[in-house]
Structure I
Amino acid sequence: MGVFVKICGLCSERDAQWAAEQGADALGFVFWPDSLRVVKPKDVGRWLLSLPRTLLRVGVFVNEDASRVQRVMDEAGLDIAQLHGQESAAYAHALGRRTWKVVHASRSLPDALEAYSSEAFLVDTFVAGKPGGTGVLVEKEIARAYIAKCPGKVILAGGLTPRNVRGLIEDVQPWGVDVSSGVETEVRVKSPEKVREFIQACRRND
């Protein structure tokens, strides 16, 4: 299998279907209330009804009460909780669901990542006061250091676009990549052309 591709911040049924048709491995939906891309669980559940079950369905949460995460995942039909805040390893374990833990890349690598039972770690750009979705490109050297540090699969995020993703895959060699604003025409609206170009760039040498 080639690089794993997740299209995140999906805000409509059309965009979810298009990402699936173009070969995305995972679809991401944001449930953080302060996000510009926040969606409702019942809407996501409806959008996903006609899509293949082979697609991973990922919910993005930030410092959310565990009971709400569980309710949202059940209502929307999600497979994975992507934890974007300061959630502890104990929180992730007690959630009782499949998880991906986000780590914000800075020159000070975090300790105790081995304590997490998460299936993967998503390395996103560090921007003070923002949990993610900044569109700021992560530095290659820092990304490589996190790949060496994280005890499991690493998904690279932050500032990826159809133009730069191939080079970053080759230079950094993550297990997967995650894109949101880099394939939009405007906030909440994905560009079909950019989504297609992004996925094609990821799979060019597969």
Structure II
Amino acid sequence: MGGKLAIAVLVSGQGRGSNLQALLEGCASGQIAGQIAVVIGTRADAPALERARSAGVPVAVVSPRKYEGDEAGYAEALGRILKRYDIGLICLAGYMRKLPSSIIAAYHQRILNIHPALLPLFGGRGMYGEHVHQAVLESGMKVTGCTVHFVDEEYDTGPIVLQTAVPVFDEDTPQTLAARVLAEEHCAYVRAVQLFAEGRLRVEGRRVFITGGE
């Protein structure tokens, strides 16, 4: 890896992989001082895994169904892959389940997630994809956005690293709002991983501080 941060990206079966693509491009351009060492999916036919293969990135499949009721076994399977590639940062990109608690503990403050709303609003179990944008529209909010946060043992509750605001227009549908938020997700996620790779994120309690100059 030449001293670069080794990154693992975790995706679920239905993920399109556009945030993965943004991270791949961020690493390729040098904006991120790191390299995506492996992409781990829950299904072999995940579109995101096809993106990884096309980019020449190793892929692995760990099926949660295979380990139904066996969190320890699932954690061990994930852990073996993460250790094999000497992973320093895990990025969730459309990964739709909770990580095992042992993985969260082993990679404390080294797991990031992107969420398509301004947390702590519109987060939690069941709040993903267009469900989030539908809830935003139904709420009457005039502003939404995206949030990059560290992952803890609950859905969408870890310390917030970056947020970007996106206006809600009167004519918006969940689909049009999702498209505008997604463009900001790509920028925010790459920026957050860049800051992590540069060692510029400091966590104090619930707050994340960005250190150093631009």
Structure III
Amino acid sequence: MTHYFMSLLTKYFPTLTPHQRQQFAELEQEFKAWNAQINLVARTDTDNLVERHILHSLGIAKVVQFPAGSAVLDVGTGGGLPGLPLAIMFPEVKFHLVDSIGKKIKAVQFMAGALGLSNVTATQTRAEQVAEKFDFVVSRAVARLAAFHPWIMHSYKKHPAAGAGLYYLKGGDLGEEIAESGLVAQVVDLKDFYEEEFFDTKKVVVVPV
């Protein structure tokens, strides 16, 4: 693992255990190896994997602390983002990662196994076909909110954990998109937590249950 990666991680998440730091190092290696085979993210982004993908995914951990024993659904996870970084961060939380593309889910399953993430399951399916119920839903800009929210609105437990809802990583000016969705949403700026320029326009949209 690069010194740059570790210094960035520990700068923003100083309480990581040695085991978690090791898992993040392994995630970086595994992700780059898989990305060379099946394009989990744009190849040009591999050099920026830490900042644009891992740290970005962990932006959700700056906004919400998932309680131990809660369950999180990651919709359209692609190469395991934001689910895998969050699963390392919250080892006592159960994560279920779904994507419609089989080869990406295979890579996610392999990476979760290689990292020893026993709190992760991954299946090739669509969000609206998942019967299990969750406390939280996370995703990285799969679609506009108006299209996305109906896919997951039935995914929540009847009595979910405190702070339950959707935590959606998006970029840009979201006023129009939120208005179009008709949802009551809170927008949190990631630039309030991260100094890097990449995060100037990045946000977490929170839609409570």
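What follows is calculated from the coordinates using simple rules that are stated; it is not laboratory data. None of these values were measured; they are calculated from a predicted model. Cβ atoms are built from the backbone, for glycine too; each structure is taken alone.
Given that Kirkwood radius over Cα pairs in Å, for residues 25-104 alone, derived from a single structure, equals 12.7, which label among I, II, III identifies that structure?
Values: I: 12.7; II: 13.6; III: 13.1.
Corresponding structure: I.
Rank structures I, II, III by mean count of other Cβ atoms within 10 Å over residues 65-72 and report only the one at the top, that is, the highest. If you can, show how the numbers build up before the last one.
Working: I: 14.5; II: 11.2; III: 17.5.
Max of mean count of other Cβ atoms within 10 Å over residues 65-72: III.
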